[in-house]
Every structure is written in structure tokens, then in C-alpha cells.
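Just below sit the structures, each encoded as C-alpha cells.
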Structure I
Amino acid sequence: MKQENFNSLGLLILRLALGVILFAHGSQKMLGWFGGHGWSGTMQFMTGTLGYPAFLSAIGIVVEFFGSLLLIAGAATRLAAIMLMIHQLFAAKLHLAHGFFMNYSAQLAPGQEGFEYNLALIALSLGLFFTGAGAYALDAKFNLDFVGRWLGLKKTKPAMAN
């Protein structure tokens, strides 16, 4: 296997991992799946309890749900990754007061976790922003890396072309 394809396989794994994790969370907020509260319940929590403006709350839900799907498909990956990174910065801000660590011992009330989970998602998002989707992605097949083109980066060849 060529080094470029080997690297792209690693990027595929990172994209799928981050995409699946955020899809589960986004589905909770958008659709009420996996025990979530759906659009209206999440909007009520974000605007009422957290005090976020409705417009920003809606953007957060849409970014987490659709951004995760873009990552899984490898479509507009850099754009999705930077939007998801910003989304996770807001999430991390909520958890800063609770320290670094997650609630492993279940001794804290829900929502009282630290920011380590968000930090991991931010790092994955930034890594994908800087590297792009790789050869095993719709970005490579259909030239969908809009941000990469805007930054003047070289187009990635699809894996099948190598």
C-alpha cells in the first residue's frame, strides 16, 4: 500500500470515529434518538437553562447533526471540522467550571463533567481541518474540499486513482 493511501486510511478512521460520536449526540438533539430530547427539548434547554440565543442554539444543533454526516461521508470535511471545533469550544466552556476530568465515578449530577471529552473532540476536529479528508472521501472524488481550495492547498487524488 502506498504511503498516501496508508495515511488516508488513518484519516478515514479518524473521520468515522468523530463523525459517529457526533452523529449520536447530534441525533439526540435534532431527532430525539438515543434518549435525547429532540429539537424542541434541546432548544428549550439551550435557550432557557443555558441562556443561549435561539439562533445560536439552532446553529449548534444543525452543525452537530449535519457536520457529523459530512465527516462520515468525507464531504466538505475541512468546513465541517472547523464548524464542529467551534461548536465544541462552546461546549467546553460550559464544562470549564467542573475541572478537567469527566464524571467517571458518577458522583456528580448530569452536566457536571469536566472538559476533557470536548478537548479530545476539538483536537480531532482540528487535525481533520489541517489534514483534510484524505483519499477515501467524497472530497477527493468530487473535489468538495472548498476550504482547501480557498486556502490554496493541493487537491487530494481519490484512492482509486492511485
Structure II
Amino acid sequence: MQKILDKQISQTIWFSYREKMPPIMNETFKKSLTCDRGWGCMIRCGQMLLAEGIKRHFQGKGLLVNGFKQDDLLAIISLFADFVKDGLIAPFSIHQICSTAYEHFKAKPGEWYRSSTVMISLDMLNEKYGKRRIPNLRLCVFNDGTIYEDQIFEKAFNIPKGIAIF
């Protein structure tokens, strides 16, 4: 059992604080925020959760039969690259998350983000950019802690609300 756990942990993509990144939203706030230490923990947790979901998405499609190769992991990590501001290249970078969170929730870079703000921002970024890079990946965010089956079916199968599935 310990070997299985050790293997799982060793294959986890970890995101942590960064320093010396390109400034985050310096055009908007006229300050040079190049580090997320002290405020970016929830963003990094959201990125790790999504990265693991992307790995499982590819495994479920049978695209990675014998586990992950380094190139596969690098392709996933590139989606979160903090040194790239282009959403088409790195749709889930801290720059994209901060920009989306500010636009929709007025959450400023440098302030602590709520988990729902991060996850909804990642969902919006997936809708905006991610579909081009990761076909058929859907995110389903539940804000109030309750999971609703109809919302899962709506996202997974594009079934509109109110249609019964038997």
C-alpha cells in the first residue's frame, strides 16, 4: 500500500509560489507584482487540482495507456506557465486567473483569493481558451457545497436543465 501511495505522490504535479515572474496586471494597477508568496496559495491549489483533473481526463480517454511520460507532464504543466501571458498558450497561468478574477469578482492580485473565485475563474478560462488545447474537458464548480446531478449532466453531456435522464 505504501508503494502505491509513494508512486501516486511522485506523479502529482505540484505548484508553489513563484518569484521573478512577469508582472501581474501591472498595466491595471501600476505596480510590479512579480511574486505570489503570501497570497497565491489558493490559486496554486486550484492549479494543482485542475492539473490532476487534466491527467485523469487523458487517462480516462485511453490516451496514456502506460502512464505518463515526461513529455505528457510537460505538456500539462505548460498550460499553467507563469512566464507566458498569452491565454492561448497558457490558459491557466496565474496571470490569466488574476485577470479573470479581477474582471468578474474584483479580486485584486496581491490579495488572498477565495476557493470559489479561483475555481470559477478556472472554469471561465477553460471555456474561453482551454477547449482549444484540451478537447472535451469540462469543469463543474459547486459553490454552496452541494453537488447537483443535473449540473454534472449539463456540463458533461450538454444536456439542458430540466430534461429528465432515465
Structure III
Amino acid sequence: MNKEISAGIIVYRRTEEGIKFLLLYHRGRYWNFPKGHLEQEESSYLAALREVKEETGLSKNDLIFHNFFKLYERYSFMESKPFGAAQGKQKIFKIVAYFLAETKKWDIRVSEEHSGYGWFLYRDGLRILVHKNSREHLRKAFEFIRQSNKKRDVRRHFATGQAGDK
């Protein structure tokens, strides 16, 4: 069995409507997070940055990473063997590492491998993502952001000297 390793970033931005997640459109009903294969000797983090830059135009300077968030997706699929190889299909074991980052930018430049993009509220993202793993990653990212917001609000409350005030 062959193994593939990929990396990507779950990108979001804050809007008046709420948190919106960036999803790239491939074809049919298939939407997903920006991601791609690791190149030789490349770390998952550097691959994720490179792929997001190639697929969306967002650079490292456009992204604010959540240091304590990293998800792994593991699955197998059957793929047609490359041209010239023995006929049939081969089983591929794939691992994808996902990071989480916020951006202030809303305008995206999609690569030729995608047909479009969209910024989706959590509930809409759950509806549009067809793969169960992708929906689960979106849920975990959303919960992580919500918990981070609660911690930030508590710190802000104490920093302003309002703690204990009635």
C-alpha cells in the first residue's frame, strides 16, 4: 500500500454575521479546505503555507495561527495505477495534517485546480461539506475558536478591572 501525506489550513475570518470559514470548490458537490501534498523534505506546516499560498493567494503574513490546534485525518482510497503500470487499482493510505488560522482578508485568488471559493458560516459549511471527516474538522475548529473567544473575553474582563464590580 502506498502512502500520501498532505497538509492544509482551516482558514476563517470574523464578520458581523459571525465566524466564516474558507472553502474551495473543486467540482460537482465537492468543497474542502485548502490543502496539498508535502514536497520532499518539507514539514507539514511549510507545506500547508505553500499550498494555501498557491491555492488562495493568502501568504503567511495574511494568517494568524492558533498554535495549539492541529488535526490529523487518516483514510484509505483506491486509485487507478499510473499510466504504464500494471492494470487495476492500488490502495492509498493518506494522512492530512490541518492547522487553523484567522485572516482579515476576504478576497481570494483561487488556483486553476479550483472552480471557486466561498466564505461560509459554520452551519452552512456543515451543509456544504460532503465528507464526514471534513464536517468533523469544521466542528472542532469552530469549537476551538469559541473556546478561545471565551478565554479572551475573560482575560479582557479582568484586564479592565471589572472583575468583582457590580
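Read the figures in this text as sums done on the coordinates, not as results from a lab. Here the structure is a predicted model, which is why all the values come from computation and not from measurement. Cβ atoms are built from the backbone, for glycine too; each structure is taken alone.
One table, with the values for the structure above:
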read-out	value
With relative contact order in percent (Cα under 8 Å, 6 or more apart) derived as 30, matching label from I, II, III	III
Given -9500 for helix-only ellipticity at 222 nm (-39500 (n - 2.57) for each DSSP H run of 4 or more, over all residues; to 500), calculated: source structure among I, II, III	III
Comparison of I, II, III - label where mean count of other Cβ atoms within 10 Å over residues 2-9 is highest	III
